[in-house]
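Multiple structures are listed underneath, in structure tokens.
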Structure I
Amino acid sequence: MSALKRLNLRFAVIMLIYGGVVFLVYRDEVLGTFLAPLAEWTASITCTLMRQIGIDALRDGAVLTHSGGFAYEIAYTCTGILPAVTFIACVFAYPGTLGNKWVGVAIGVPALLAVNYLRLMNLFYIGISFPGAFGFAHEVLWEGLLAISFIALWLGWIDWSNNRQSAKTERDTDRMIGSEQL
């Protein structure tokens, strides 16, 4: 079996195991209570961000409320934790140097969380201003935008990591050729 096929198989096996664990564990009865503080923390940050841009918002636990009557609850599934952890799993399952992987995580996870906060803020605004569009925005539009963000970040990291590895290999080859000519 070629090295590339082994790496692809390794990636597929790691992601299948990860997917199985998520399928079994990422459920309200398993993680809901454990991740409730994360939902409240996410609600607190979202509320603060909305106030900073001039949107009236109050928080009670994980529930955000507007004085006009709109409210929504941020569940643990809305915290951005699953895309962030999945991104980490993808980066570490993909071949590359440990240093490149840590750079990918250091950039990708905050970027995904930022997109999620933007999503939560936008959904609150839509709920206030266009309540009839909230369901579509929540279940279709932002799910798709999160998926596109995830894929773009991951593929961007892969390209960066591969280019960086190729450049290092080229430099090492040039050094070897240069030392042989001496």
Structure II
Amino acid sequence: MSHPPHTSESLFERAIFGSRWLQAPLYAGLIVAQGIYVWQFFVELWHLLHFTVGHPTGVQDPSTHIMLGVLGLIDVVMIANLLIMVIVGGYETFVSRLNLENHKDQPEWLSHVNAGVLKVKLATALISISSIHLLKTFIEVRSPAFTASNNAVMWQVIIHVVFVLSAIFLAWTDKVMMAGVKALRDEQH
């Protein structure tokens, strides 16, 4: 049932719908954060190059130090990927279409993004980031300079397992919801 175009309810509904644009500055802020991560990547890369070329003395295991540096770079890239998924997917899902249908560089996943798909992708990205942190911790445990307690390592493992279980639950929930939607569509046709 449609309402006359100038009722107070209609104006309120338009205001509610237009309020989605309040999120646009949030996505702009995340773009700035993306720039900070680009800067952080190059700072960490510079430190890694400096360490590698400088032939450090007194370092017990240079290969472990290099591996930790590379894992730090991967960590920055994974967080930057998470930011891109939130910026692009969130904007497309909650604010406005990006109108990229004919753009040659449109990401494949963007063509079928919705809130459920976005949640599963974000959960997977968080698991990947958590995995990198956990791997760094496991490598650092062997180092005499390692300062974290066994309790802190245990909590990292627990948090990682919670991320994994949450992602599995989100994926399962999304699958059940999509099956329900498909069943409703099939029933209507």
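Observations on the model:
- Of the structures I, II, the one that -1.03 was derived from, the read-out being log10 I(q)/I(0) by the Debye sum over Cα atoms at q = 0.14 Å⁻¹: II
- Each of the structures I, II was assessed by FRET efficiency 1/(1 + (r/R0)^6) of positions 69 and 157 (r between Cβ atoms, R0 = 25 Å, to 0.05); the largest value belongs to II.
- Origin of the derived value 5.4 (mean projected area of the Cα convex hull in nm², for residues 53-100 alone; candidates I, II): I
- Comparing mean count of other Cβ atoms within 10 Å over residues 61-68 across structures I, II, the highest figure is found for I.
Quick note: the coordinates plus some simple rules give every number you see, no bench work behind them. The model shown is predicted, which means the values in this text are computed figures rather than measured ones. Cβ atoms are built from the backbone, for glycine too; each structure is taken alone.
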